[in-house]
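Pasting the structures in now, so scroll down.
Here, each number is a calculation from the coordinates, and none is a lab measurement. This structure is a prediction, so every number in the text was calculated from the model and none was measured. Cβ atoms are built from the backbone, for glycine too; each structure is taken alone.
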Structure 1
Amino acid sequence: MDDLRAMVDLDDRGLVDAPWEPWQNDALTPAEEVAIDDVVRRLRRTEATLVNEATIWSRVIYPLLVLAERDGVQAWSQVPLAATVADTELQGVVDGAFGRPIAGVLETPWLLVVQAKRGVEGASPRVQLYGELLAAAALNHKRRPSAVHRLDGCTTVADTFTFLRADVANIDGARPTLTVWSSREYTAKSEARGILAVLKRVVAEGIALHAT
């Protein structure tokens with residue numbers, strides 16, 4: 001967090017209801033309902049707080065992400081990001097990201113997913129996500145310059161999802177501004193339908209903003 005604050009002006013607005021709370025009530029298609037039932041059935045046979053990150057990712061998180069794909073926009077795992085922001089080089093690999101691949105490369109991702117890591121070396125996924133949102137904004141700025149770039153993110157801890165929305169301003173300046181809002185926690189065992197409904201809405205908005 002100290003490194004992040006030295007690089008950008010961070011305005012964390014904290015937990016808000018909009019836009020995610022209304023979105024969670026969107027209706028799903030019959031096929032999506034069947035797929036969600038399958039994900040939840042597998043999840044209920046899994047001790048989500050005890051298994052390792054790769055297991056929960058493959059059994060719960062990634063299947064939900066794939067269900068939100070549409071119009072050529074895909075969910076990828078282990079997406080490399082590299083960009084320079086405020087004369088600082090940012091490099092890393094994001095656990096999951098949505099975007100439209102071109103020639104087998106997800107060039108400008110705009111919905112990023114970070115999975116919390118366990119163990120003594122584990123840290124809050126929120127700070128990692130902030131850095132990745134800045135890198136993604138810089139990549140998007142190269143393709144389509146804008147005064148403000150809006151991106152979305154999500155952090156997961158076991159089967160719990162928290163959504164974030166970020167506005168990045170002055171991304172090519174000496175000191176960018178990162179404004180962030182976050183949702184409440186959604187637990188897949190009891191709210192998988194709501195999680196998918198939110199993901200679908202975020203993807204639909206992202207297509208309009210970033211993927212054309």
Structure 2
Amino acid sequence: MRCVIIANGSMDNYVWARHEVAGYDLRICADGGARHFLGMELVPDVIIGDLDSLDPETEKFFVAHRVKFVKFPPQKDSTDTELAVEYALKQGAKEITLLGALGRRLDHSLANILLLVALAKGGVLARIIDEHNEIRACHESTTISGRAGELLSLIPLSEKVEDISLEGVQYPLLGAALQLGSSLGVSNEFIASTATITFAAGTLLLIKSKD
């Protein structure tokens with residue numbers, strides 16, 4: 001099952017977002033992300049969180065549209081986005097896309113990015129997207145599609161990522177190693193429709209970007 005989660009971060013283009021949200025089996029709103037569904041003129045299947053970021057008029061609108069609410073107390077051990085992810089997994093989601101997961105709150109942005117690591121370990125195809133970026137985490141060799149001129153960055157999340165080979169980009173790698181904190185893998189460029197990343201051990205964050 002494919003699931004999309006809308007969080008309460010930045011979202012500037014509702015036309016783009018509405019197109020991206022189409023085709024998912026389950027649409028979840030993480031608390032204040034309901035404002036984005038309202039902006040897209042869409043109705044989620046469920047709204048999850050402590051609802052502290054949900055303004056009364058938006059809540060009233062979705063209550064009138066019989067949207068399911070799953071409410072948690074303000075004193076909780078997880079962010080609203082993580083609660084939404086946990087709900088999606090319980091419903092059987094095997095693919096999860098997060099929108100509105102990045103924004104002014106760096107702590108929330110970073111926590112959301114690191115959610116991808118745990119999801120990848122569990123075998124879930126997970127990504128964060130906005131109008132300019134697609135972010136994925138991987139623990140094993142993979143491929144990622146792109147267009148010539150789009151940027152691809154490999155950022156190590158483990159202390160070391162070993163024996164990396166990278167094809168389909170302007171600056172290929174063969175048997176390279178990336179240390180945590182290294183910027184060697186930043187701002188490569190697609191020259192083919194697919195980039196292939198192989199490596200022996202470690203965890204990589206893949207970021208596909210366009211200006």
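Each of 1, 2 could give mean count of other Cβ atoms within 10 Å over residues 153-160, but the derived value 23.1 comes from 1. Thinking of 1, 2, which structure, once relative contact order in percent (Cα under 8 Å, 6 or more apart) is computed, gives back 18? The structure behind it is 2.
Looking at distance in nm of label points 7 Å out along Cα→Cβ at positions 25 and 73 over structures 1, 2, structure 2 comes out largest.
Name the one structure among 1, 2 that mean count of other Cβ atoms within 10 Å over residues 1-8 of 12.9 was derived from.
The structure behind it is 1.
Looking at structures 1, 2, which one was semi-axes √(5λ) of the Cα gyration tensor in Å, for residues 17-136 alone calculated from, given that it came out as 26, 20, 14? Label of the source structure: 1. Look at distance in nm of label points 7 Å out along Cα→Cβ at positions 33 and 97 for each of 1, 2: the largest one is in 1. Could you figure out which one of 1, 2 the value 3.6 for distance in nm of label points 7 Å out along Cα→Cβ at positions 65 and 193 was computed from? Structure 2 accounts for this read-out.
Once mean count of other Cβ atoms within 10 Å over residues 129-136 is computed for every structure in 1, 2, the highest value turns out to be that of 1. Can you spot which of 1, 2 the value -7000 was calculated from, given it is helix-only ellipticity at 222 nm (-39500 (n - 2.57) for each DSSP H run of 4 or more, over all residues; to 500)? Considering all the candidates, the number was obtained from 2.
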